[in-house]
Structure P
Amino acid sequence: MGWRKRITFDPQVMGGRPCVRGMRITVGTVLTLLRHQTPEEILQNYPYLEQEDIDAALEYAAYRSEGMWGSYKTQRL
């Protein structure tokens, strides 16, 4: 779970939503950007981001997705 080194949670930053390295850019923002841009374009438009930040956002989203699916399966059984 390499995302833990790059995805932060701070109630004082974006209301505690998962952010990239304490910056005011959320995981959700990164995912939305990826819908419309390549990682290379994102890095060009947001020079303070690194490829590892994008990777961490995707890893975190996958982790959360699996966790929610696990809860759903447990409730359905």
Structure Q
Amino acid sequence: MFVVFYFILIRPQQKKQKSQREMLQALKTGDQIITTGGLFGTIVDINEQKITLRIADNVKVEVGRSFVASRVGWEGEKKKA
């Protein structure tokens, strides 16, 4: 019973968390991302805890690194599909 529970619930969640960690570690200047708040932007500066995004001409915002939902066109997402 536990084995079934593990493969249905726990294992997929672990894979998703691993994929998210890999994506966050691979971020670099110039990448286009989507935040958990729904902002689309291009990374112009990045450090350990925050990212500066350009969301329009002369408009930059800072977001916490953990608030990145996904990277536009990230290959890790394509591998799952």
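State the single structure among P, Q that was used to calculate Rg/Rh (Cα atoms, Kirkwood Rh), for residues 10-49 alone, giving 1.01. Going label by label, the one that fits is P. Using distance in nm of label points 7 Å out along Cα→Cβ at positions 34 and 58 as the calculated read-out, with 0.5 as its value, let me know the right label among P, Q. Among P, Q, the structure yielding 0.5 for distance in nm of label points 7 Å out along Cα→Cβ at positions 34 and 58 is P. Looking at distance in nm of label points 7 Å out along Cα→Cβ at positions 42 and 66 over structures P, Q, structure Q comes out largest.
A value of 29 for relative contact order in percent (Cα under 8 Å, 6 or more apart), calculated from one of P, Q, originates in structure P. One of P, Q was used to compute helix-only ellipticity at 222 nm (-39500 (n - 2.57) for each DSSP H run of 4 or more, over all residues; to 500), and the answer was -18000. Which one was it? The read-out was computed on structure P. Comparing FRET efficiency 1/(1 + (r/R0)^6) of positions 2 and 26 (r between Cβ atoms, R0 = 41 Å, to 0.05) across structures P, Q, the highest value is found for P.
A short reminder: the numbers here are calculations on the coordinates, not readings from a lab. Keep in mind it's a predicted model, so treat the numbers as computed, not measured. Cβ atoms are built from the backbone, for glycine too; each structure is taken alone.
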